[in-house]
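Structures follow.
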Structure I
Amino acid sequence: MRIYFIGQKGIPASYGGVEHHVEQLASRLAKKGHEVYVYCRPWYQNLVFQNKKVPKTYQKIKLLNNPSINTKNLDAITSTFTATMNVLTRKADVIHYHGIGPSSLLFIPKLLKTKSRIVATFHCKDYEHQKWSFLARSYLKFGEHVCVKIPNGTIAVSKTIQEYVREKYHKKITYIPNGVPLFTKEKAKNIKDWGLEKDKYILTVARLVKHKNIHTLIKAYQLLFPKPNKTNPKLVIVGGKADGSGQYEDYLKNLAKEDPNIIFTGFQTGETLAELFSNTYLYVHPSAAEGLPIAVLEAMAYSNCVLASNIPENLEPLSDFGFSFKVGNVDDLKEKLVNLLHKPKLIKETGEKARLYVRKKYSWDQIVEKTDEFYENLYHHNPKNLHPKEFATHHWDKIADLTEQYYTNML
């Protein structure tokens, strides 16, 4: 099938949950023999490839350059519009929109490309993000309505979103979650440049935007360690501004400026990011709004213990294999940190169980099979409403889980 992805900034992913999701999904679909196209915004590709020549293909995926007006309010909608106009001129079996904002325009190919199947993935209730104005939030709510009501099929990345749609719109949509690869742990090398050592720092990874609530983590850390000391575990904040003026990033750095143990690394990828995840003592995710947080899944896949805010979207992947605190509550976060910093054995055991859990529940191989079957059902059977169902899983995943558990017990 010829599959087109619209709504993401681009691939390979430098930051952003949607971008990581699309990269993993598109690359695996391409390996299965599908002809996969991903629309990319020029400014993002220049960032990823560091202003070098942008390739036309990546991991068998064809990259399509589509222009946008790169401002906070216009970037996503203008890039979606140009991509939508372009896809109208192409032969497409599946046109897949990602996010409720981009989905606001999917009615155009639904009307004009009747032989194509239009799919939308509901990643997150973006209007809950504090950066948006009233007008922008209203438009995103319109996009949510289109995302749920108009396409041939809608996918929810979390059961929390699936249930929300059922209650609000009285409609069943299909649950296919975000996934995560199982990573190999890396020894500390590059991260030594920041003075970081194994199990001697707390980590968080996020875009530095207000709804990620990084200020809550900084304040809790400062309450816990009011006087900077070389013996204190460091707090490592990985990420940078995603859009806008960077005011929130400046606020965070000003908040932390008196403590050299609070380290801002900027965006990191590849080996350095792998080292950061591999050697942290504890991963903390204080966000106030999410879809299904890929950073939490990645932390768990590295066998890390996760402490996250108690919003439903964070609690869903954590299940019984992590810890939570009251969202936005600095004192509660501080108390949870005090408790966990003194329980290294519990930290290690929880992290090992978390890895086994995400391997079973959030395997990309399973997720791609489910998505491929979803496309096939839409394209070949074209039901008026594709009813969600639980897709079959592979017995080999269970065998791999049991084998890994056996190895863990031996160690």
Structure II
Amino acid sequence: MSPPTPCSSTNVYPAPRLGSLVYYAVLMVTFLAASSAPTPLYQIYQSTWHFSTTWLTLVFASYVFALLLALLTTGSLSDYIGRRPVVAIAIVGEILSLGLFLVADGLAWVLAARILQGIATGIVTSALAAAMLDSDHTRGPVLASIAPLSGMGIGALIAGLLVTYAPAPMRLVYGVLIVMLVVMGLCLRRIPESVTPRPGALAALRPRATIPPAVRGPLFRVIPAVVSSWALGGFSLSLGPTLVGTISGVHNPLVGCLITFLLPFIGGISVLILRAKPPRLAVLLGTACLIVGMAGLLLGVYRESVAILLVGTAIAGIGFGAAFMGAMRVVMPLAPPTERSALMAAFYVICYLSASTLALCGGIATQHFGLIPTTYAYGSLVALLSLAAFFGTLTQRQPEAEAEPRARCHSPA
């Protein structure tokens, strides 16, 4: 799971480089597809290796924590050593993590693979988003917004298909991804570098996450929207397939991963459709959809109807993309340019901690109280946070972010 990323300024091309843009967009989709590929396998791992639901959510949380640490330390590294070296390092790390998945014969292997995968994804996220902006300053930010969410959804769906209908269900999806990344790595040699290396790479590894005073009020008003959307994302990526299997009584990886596919994929579509709307409107629409979607999801759980649950998830997916995008666009223009990188780091901390810690708490609660009661409590918390964000935004008196510039340098775990 990877959120929209800030873009750095770099060499400006006189004309867009379509080949580079397509390459970097496909690579980001591949990385994020790999990040969601293990999700349909969680239940198979759990039944084969007999570990608890708490450990299941810890596997997911370990990926998020590793990604966050890598993102905070290496987020601006490509501004100093170039896009291609950072991307190359991340591709190697991702291939190694998929290799660990491929030979895994126990929980420890999966945990190690997830941590390494989180590091690789964290290293590459900012570099790819910046590279897309370098390649095309008009279409780059749009693709950088949609590719991560689309990748997560597509990865879960394809993994579910392979796990359900192809041979070697615990291995094949990782082998396919390794081949894809090897090919992408070889193609990287043909992509031109857009950054001139400069000193300061070691100093750039020092994490900075601060909230400028002028941003604190607006940020605190939209924090509930960020927390609710990413908490829902964390739940769907960790416990979502188990919930669908429990409700339907059908323990089919493809059916189970539908909730994991719908939430980010619909979120990506909502980002595409609403990207030109005022940020305040996006937050209001997003939080309203999160409330309605969570009501539908919980109704599906109560009625034991997978169809109602998935419709609720799709509506919540609209809210997931819109609320996050709107919240980011509310606060980012308020920070001085020299402080936006540190503000984005703080924003990421909020996102990833929301996704990981709340999902982990959900896993622990499931162990003690059961999945269905935990789902009711978790869903109610998401709805209440969304409601708080809705009214907080509705009563906001100063529309500071309504005049945001159309060129946006960010790319929704």
Structure III
Amino acid sequence: MSEWKKLKLSECCSSIADGDHQPPPKAEAGIPFVTISNMTSTNQFDFSDTLFVPQDYYDKLDEKRKARKDDILYSVVGSFGIPVFMKEDKAFVFQRHIAILRPDNEKIVPRFLFYTMLTKDFYAKADAAAIGAAQRTVSLTALRNMEICIPDKIQQSKIVDTLADYDDLIESNQKQIKLLEEAAQRLYKEWFVNLRFPGHEKTEIVDGVPEGWSKGTLGDIAIDSGKRETKDNRKNYSYYLPIDCLPKKSLSYQQMNDIGLAESSLVAFKAKDILFGAMRPYFHKVVVARDNGLTRSTCFVINAKSKDVWEYLLMLLFDTDTIDYATQISVGTTMPYVRWKDFVNMSVLIPTIEMCKKFGEIVNPIINKANLLAEENIKIVEARDRLLPKLMSGEIEVGHDESEC
């Protein structure tokens, strides 16, 4: 085995800083402003729903606070311990809740440092160093003093190449999921918003309602299908899927919690139920359940009154107009939430059963494919995470038989 040496992060990085400590000025457009909530379960930034800051604010920032290719960003406040590796240069800003590490290329391969910070061992060090109660924080001083073990750069590169194969496959699957879901969204918009459905040329449309269709409410086609449950029965379910595990603007989830974490306000769901994030609905959290599991009452568990309209209902709930409606009727200030009794009164267009069936024949395979890719990603992450600590500790060297991992 090649010789490994121990270094502090401050010794293998040219700088370790954090974001601005003052709230940045907001703008209608400009440079994206990200928070920890934009860090995904696949260790990437989701820039789809950020706020913005003016260009001149970004231009005045210290260079060590501007992310660039090969930097590692690391959450250090609250939900600490999430690393993101920058594969390319991108202009965006963040606050003190996120640290930015600039690896010294003479001493360490940047992506090797990312994989080191992804290990459970490194998280344990961060957890031990975190201070505070309500908002536990890993200080920059503590981060700089954390020690890691590294081999020579040739071995670092070999390890990175091995692990990157897993991440590249995850990223490829993620792109496919996004394309599939966008295709389903476009078809929904084309048929049911723009009313360019099959046969529209020969269908009379009066006051925005095609012949044979009707106006109604969400309650006419949807039911609350969730079942109140207690933690005593949680062993009967596959996993725990609270609102925090639901991705933003994606129908396919890849992060679940162990069922043992399910404690209170539990709601059971079954395969093909639709989970809708009712707490802070503007985060746009809507997913299709793949198994029997538990969530909390901060999510609606919804299904269709008729199986023939399921795909239509799914895409209706996922549509941005529905998210906007839920946001507008929410109650509460700090943690706004939408009430089911209000939500079911949303006005909806109800197509014919025949049209819903045609839509379902096209969309159902799309949703199934996206879910299969999500499940594949979960397995890839598990395989990578089994291999990760063995490579990063030097227990095995690249080139040895890794089939047991």
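General remarks:
- Entry that produces -10500 once helix-only ellipticity at 222 nm (-39500 (n - 2.57) for each DSSP H run of 4 or more, over all residues; to 500) is calculated, selected from I, II, III: III
- For distance in nm of label points 7 Å out along Cα→Cβ at positions 82 and 282 computed as 1.8, the structure of I, II, III it came from: III
- Each of structures I, II, III was scored by distance in nm of label points 7 Å out along Cα→Cβ at positions 114 and 266; the highest score is held by I.
- If you line up I, II, III by volume of the Cα convex hull per residue in Å³, the top spot, with the largest value, goes to III.
Read the figures in this text as sums done on the coordinates, not as results from a lab. Keep in mind that what you see is a predicted model, and the values were worked out from it rather than measured. Cβ atoms are built from the backbone, for glycine too; each structure is taken alone.
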